[in-house]
Structure 1
C-alpha cells in the first residue's frame, strides 16, 4: 500500500503557503552578472509528480502566481534586443513559445504596410513580472528611433487559460490593468487594437488610451530632473553618505535615459536629445551636448563616491571606461600611447570634469598599487587642471615613488 505524503497531513492553507513559496517567480529566478536574470522551475515543478492531489493543488497555485504573455512580431532580432538591451528574461522562444498555450495575453507588434504572414511570426514568452521591462525597452527604442512607432500596430488580446471551456472566460479587473497598462508608455503608434476573450473592460481600455495620449517628457525636463538629482547626490557626498549619493546619481542617469545595469551602461534616446533646446536653462543649446556634460560630471562624481567608500576597483572601472572611450576617439589603442599633451582635449565641453576623472582614476590606480598607470593619468590630469594643487602634489609623490 502506497504511503501518503506527509505534506497532506498539514492543513490546506499551510500546504498552499508552501506551494506559493516554491512556485512564485522570484523563488525560481536566477541572477546573473550585470543584472541579467533567467528562470528555472525544474526543481519547483517536481511538486507536480508527487501524487494526484498535490498536483491539482500546486498547479492551481502555480497558475495564480505565474501569468504569461506571448509576444508575436515579424522581426527575428526583436527577442535578442529585448533580452540583451532590456534585460528581460525569456521563458520560451520559437517553437517552444508556440506550443505553450497557458499565456493570458498575446501581444502582436507589426507594421500594417508589412503585415505578418501565417508562419512568419517570431514568438517569445515572458512573465507578467517582466512586462514593464519589456515596455520600457520599447519606450527607449522609440526615443532612439523616433520614426518607429508611427509605423507600428499594437494588438493586445486577452485570453483566459485557466477557466474550463464550459464556463464563461474571465480575467479580474486588477489583472487586466496589470496586463494592459504597462503599454501606456508606448506612444504615437499608428494603431492600437485591444480585444480578447474575455473582452477587456471598457474602463481599463479607456485608462490605457488616455495614458498613451500623454506626451513624453521633453528633453529639457529630463535634463532638469537629472541636474536636480545630481545636485542632491553631491549634497549627500558632502555630508559623508557616498552610498546614498551613488543611488541619486543612478537616478540622474535614468532621468536622461541612460540605464545602469551592473557594469553595463545602456545609452538611449540620442536622437531625442539631439536638437536645439527651447526651454530654460538650456534655451538655444544642443540637448545632446548638454547631456554629454552631465554624463561626464556624473562619472567624475561616481568615481569620487567610490573613492570615499574605498572601493578602488569600481572607481578605477568607471573612470577608465570614460577615459578609454576618449582614447579610442583619438585613435589610441594598446599599441599606440598618446602623449599627455595630445590626450588632454582642452576643447572638450566638460574638460574640467574630464580632468577630475583622470585624477580620481589615478588615485584608484595608486591605491591598487599600479603607480606607473597612476602617474600617466596624473600627467594628463595636470594638463586639464593646471592650477589644482592636489594634482600637482600627487604627481610629485608618484614620480618620487617610481624614482
Structure 2
C-alpha cells in the first residue's frame, strides 16, 4: 500500500488490533460503530443470524460487561443499562403499558418518577393509580386499584425521601395473583443490602448514578430481570428510543462497584449512628430511619434488608425556617441533591427533589414541608454529627 497523505493518516493512524486479553481493568470500548469482516457478516448481524456488535446504541462490549455484572449482583438473568435512572423508569413503563392502560404505584417515589407517572405518561393515556405508604401494607387497598387494564405494580423501598419501607413479598404476591409484573426501584438499598428478585419482584431498577457509581461523577440507570423481559425492553423501546448508557459511564460504574460492599457497610453503620444521635437532639422533632426500632417499617426492613442503608430523613422543630437554618449553616455536609456519594449531602425535598408534588400530593406521600433528607457519606460519623449538631444548635 502506498504511503498515505498526512490528512488520511490523521483519520486512520494505526490499525487497532487486540493487544492482550490479560487486562486487570477492562478496556473502554469508546466507539460508536463496529467494523464488519465482510458484507455477508454485516447482513447476518442485522438479521440476527449471528451474534456480534453493530452499533453502540444496539450493544457495546463495555456496556455488556456492566449489564452482566449487575445481573449477577441482583440475581437476575439479564439487564439493560440506560443513560439515566429516569431513562430506566421510562423504558419499563413505556414497554409494559400502552394507551388506555394503568398501573399501581406507591405515592412516595423520587420526584422525577412521580412527574413521569403523574403527568408525562398521562399524556399518552397511561394512568398511574397511587397508594399512600400508610396503606401500602394492606393487600385489599392494593387490589382495589387493580383491574383488567392494570399492567404492572411499582414501588420504591426504602422510599425517597421518607424512608418508608414497602413489603416486597406482599406486593409480589399480589402481582403474581393478578398475573402482572412487580417493578422495584432498589436505588436506596443497592444490591448489597436488598434483593427484590429473590423476594418475588419481576424487574429491578437502579439509578446507577447513586450507590452503584458511588462517586458523584456519572449519570446512568439499570434494569434487571429475566432474559425474556429484558430482551423485550431492549427491542420494543431502547432500540429506537435510544436511552442507552455511554461506554465511559459503564466503565466508571464497573469501577465503582468494586468498592460497593465496603461503601454500603460504612454508609449504613454511620447512618445508624447518626440517626440514633439525631433522635436525642432537642431541636429534632422526628427521625425516619428503618434501622431504628421506632420506625413503622423496621420489622419488614429487618426481614428484607441486610443493613438499613445510608439515607436518613428528619424534621426539625421550628418548621421551614429552622430547616433552612440547618441547611444553610452546615459546613461539612454539602447542600446538594442526589445521594450515594462519598460526601454527605443534605437537601430539602419539598422545595427541591419533590417540588413537582403539589402540597396535597406531598401530604398523601408523607413528605412534610419541614422534612430534611440526608445522604450519609464516608466521612467519620463523629464529624458528620458534629456538623449537624452545630447547625441544629444554631436554631433560634
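Since every read-out is calculated from the coordinates, none of them should be taken as a lab result. Predicted, not measured: the structure shown is a model, and the values here were computed from it. Cβ atoms are built from the backbone, for glycine too; each structure is taken alone.
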> Who wins on relative contact order in percent (Cα under 8 Å, 6 or more apart) among 1, 2, i.e. which is largest?
Replying inline: 2
> From which structure (1, 2) was Rg and Dmax of the Cα atoms in Å, for residues 183-310 alone calculated, if the value obtained is 18.7, 57?
Replying inline: 1
> One of 1, 2 was used to calculate helix-only ellipticity at 222 nm (-39500 (n - 2.57) for each DSSP H run of 4 or more, over all residues; to 500), giving -10500; which?
Replying inline: 2
> Can you say which of 1, 2 returns 42 when percent of Cα pairs over 18 Å apart, for residues 103-198 alone is computed?
Replying inline: 2
>> Computing mean count of other Cβ atoms within 10 Å over residues 167-174 for each of 1, 2, which one ends up highest?
In response: 2
